[in-house]
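Student: Below you'll find the structures, each written out as structure tokens.
Every number in this text was worked out from the coordinates using simple rules, so none of it is lab data. What you see is a predicted model, and the numbers here were worked out from it, not measured in a lab. Cβ atoms are built from the backbone, for glycine too; each structure is taken alone.
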Structure I
Amino acid sequence: MAFPFKNCSSILLFSGEAEDGPDPNFFHLSGADVDGAILVWTQKGQTLITSKMNAAGAAAQFSGRVLAPDWKDIGSTIKSLVPAGKVGLDLRSLSARRYVRMGQLLCAKRLVDAGEQLDNLRRVKKPQQIAKIAKAVKISKQILDELELKPSMTELDVVKALNLACAKRGTSFAFPPIVAAGPASREPHHIPGPRKLGRGIVLIDFGAQYQHLNADLSRCYFLGPCPEEKKKYEEAQQIHDSILDEMPSLHTGGQLARFADAQCKKMGWGRMIHAIGHGLGLEVHDPPHLSLASKDKLQNNVVLAIEPGWYGKKFGVRYENNVVWGRKKARLL
């Protein structure tokens with residue numbers, strides 16, 4: 001990829017720590033899952049700086065030049081690679097301590113935030129990335145379909161069951177799952193606890209990760225008659241399907257959000273308390289943004305999570321699937 005930035009002459013990205021997984025922008029550009037590494041990107045190409053113990057692994061994953069200087073020489077190595085001009089950083093993922101250190105090393109006046117531009121490079125997915133997201137979705141659907149819920153189980157019991165199901169398939173959570181029983185389903189980001197499922201509604205928001213790519217699905221289960229809850233859930237499914245049918249004519253995140261808002265009002269819901277969805281990829285909330293004011297473009301190979309949700313005084317419902325935007329038809333993963 002050619003160096004696309006006009007407001008800086010170099011980009012400096014940090015991989016993150018092993019327990020957190022690679023930083024999304026670092027991994028997207030380098031393809032390397034190496035902890036404690038630094039990516040320097042200029043007009044001349046990309047260089048990966050890492051430790052001596054990680055050098056062989058980095059070289060096996062990274063197609064550019066790999067350097068493994070002594071710890072005391074890392075600062076001078078960075079300075080030697082960074083040309084004159086502004087230095088782009090991803091400030092969202094950068095610690096205050098590291099930002100101060102880079103300011104001391106390179107002069108704080110040279111540092112600019114390139115995070116939004118870096119995120120935008122991830123908006124359109126490559127076919128192999130879509131295939132991995134599809135695999136994550138397939139695994140997630142299998143787990144949700146096979147889930148056996150009982151009124152005597154607690155929300156935390158369900159989290160344990162989801163975790164075990166992921167482990168059996170050699171995968172892990174894309175994010176901490178939401179399991180919300182009964183009135184807790186009113187809270188979109190409910191934290192699972194010791195509440196028993198009972199004989200009402202259970203809302204589960206869950207996704208597996210496959211080779212760093214994520215799925216994000218929401219389903220409602222009914223452990224009793226639940227006529228009101230089932231009716232609202234059916235309405236959520238109808239709104240979801242109407243959005244997918246209309247999606248080829250919606251070319252920005254704002255257009256999609258406004259169409260969804262109109263469908264919700266037509267259903268008698270009023271305006272939703274959260275966005276209709278979000279992009280999906282290396283992060284669960286990847287670009288593009290789907291707010292009412294969003295100008296982010298929708299185009300081929302953009303992957304979205306669409307999640308109409310209704311939240312009342314006694315319960316809430318949400319129905320969420322992952323789709324690929326297409327000029328002729330949205331493709332459900």
Structure II
Amino acid sequence: MIALLTAGGALPIAADASGAFMDGYPKRPLTLVLGAPAGVELDLITRRVATFLSKDLGQNVLVENRPAADGVEGAIAVAQSPADGYTIYMATRPLTLQGQASDGPAFKFSEDFVPVVMVARIPYVIVSGMHVWASSLQDTYALMFTRRRIFTCASRGGWSTTHLLCEMLKENGKLSWDHAPYDTEISALDDVTRGGADVAIASLPTALPYIRSEKIRGLAVFARSRVPAIPTLPGIDEHGYVDYQIPDWCGLVAPAGTPANVIARLNQSVNAALADEDVRKDLLRLGYMLPNASNTPEELGKFVTEDVAKWQKILKEQQVTALE
């Protein structure tokens with residue numbers, strides 16, 4: 001067993017293929033479990049990749065939506081399934097931070113899963129309603145300081161990534177805005193279009209249709225560089241927030257103990273999907289960012305190690321036990 005050390009323990013890469021080699025994998029359909037409901041952006045990208053994998057692997061890859069408990073229920077089921085490569089999980093940042101508290105779920109990401117491949121990075125964006133008379137982030141901040149009323153920053157849920165970004169920007173910029181939690185990103189953005197909230201932070205794939213239809217105004221994207229889907233939108237670092245380039249991500253993981261050759265085959269297939277011109281265009285058009293060309297399991301493991309350490313520090317500073 002090869003392992004990478006993470007902030008939460010050792011993240012195994014894959015089981016030794018000797019004695020566990022699965023010649024001709026896959027020989028039957030695969031199940032790709034997703035901790036999100038059908039129809040949301042993560043579901044769309046998962047099904048797009050699964051369609052390609054079905055053709056490349058020669059077996060159907062069936063997407064199973066298990067959004068209960070923010071996907072934790074589905075993750076536990078995958079962690080407890082046979083480590084044979086026939087049941088895999090589409091992981092995101094919140095899953096890697098689950099179990100940090102003593103009352104966390106009955107799995108530990110760093111011990112129960114092995115990394116397979118990064119699928120995409122998901123940038124966040126700060127937007128404002130068209131009722132806010134400011135065309136840039138600087139002008140919006142200036143307006144907040146000159147107006148007597150308190151502005152509102154909308155996001156999904158309590159202590160989600162977007163909620164934390166609202167709080168971090170408020171603290172860093174000494175802003176006078178109140179956080180407004182919503183059940184979903186869509187409901188938060190809908191209220192911004194109606195003037196019920198002034199600004200919002202959401203994933204770019206969710207916000208992009210609103211920006212393109214000019215229902216809301218994009219102010220900045222939380223990424224290290226401008227995003228191909230909307231290159232006119234400044235990066236948050238262009239406004240001096242160099243520590244806020246923290247897009248979310250999604251990647252495939254498998255139960256710990258999955259044979260190395262199975263991990264390699266899945267990694268190869270996903271990378272073939274990401275190299276396909278039509279798939280690439282679809283993902284970029286939807287607002288996602290593509291991973292590095294090499295995109296190995298080891299790279300995903302290293303990325304998760306660093307990402308967990310960064311977010312454990314953020315959660316501690318914000319006195320939050322888990323990320324939603």
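Student: If relative contact order in percent (Cα under 8 Å, 6 or more apart) computes to 28, which of I, II did it come from?
Tutor: Numbers: I: 14; II: 28.
Considering all the candidates, the number was obtained from II.
Student: Can you tell which of I, II yields 47 when percent of Cα pairs over 24 Å apart, for residues 31-174 alone is derived from it? Don't jump to the answer; show the numbers that get you there.
Tutor: Values: I: 53; II: 47.
It was calculated from structure II.
Student: Hey, another quick one. For structures I, II, calculate distance in nm of label points 7 Å out along Cα→Cβ at positions 39 and 55 and state which one comes out highest.
Tutor: Numbers: I: 2.2; II: 2.8.
Of structures I, II, the maximum of distance in nm of label points 7 Å out along Cα→Cβ at positions 39 and 55 occurs in II.
Student: Consider the structures I, II: one of them gives -0.81, -1.07, -1.21 for log10 I(q)/I(0) by the Debye sum over Cα atoms at q = 0.12, 0.14, 0.15 Å⁻¹ as calculated from the coordinates. Say which.
Tutor: Values: I: -0.90, -1.11, -1.19; II: -0.81, -1.07, -1.21.
It must be structure II, since only it matches.
Student: If you work out mean count of other Cβ atoms within 10 Å over residues 191-198 for I, II, which one comes out largest?
Tutor: On the way: I: 15.0; II: 18.9.
Top value of mean count of other Cβ atoms within 10 Å over residues 191-198, among I, II, belongs to structure II.
Student: For distance in nm of label points 7 Å out along Cα→Cβ at positions 95 and 143, the calculated result is 3.9, so let me know which of I, II that is.
Tutor: On the way: I: 2.9; II: 3.9.
Working through the options, I get structure II.
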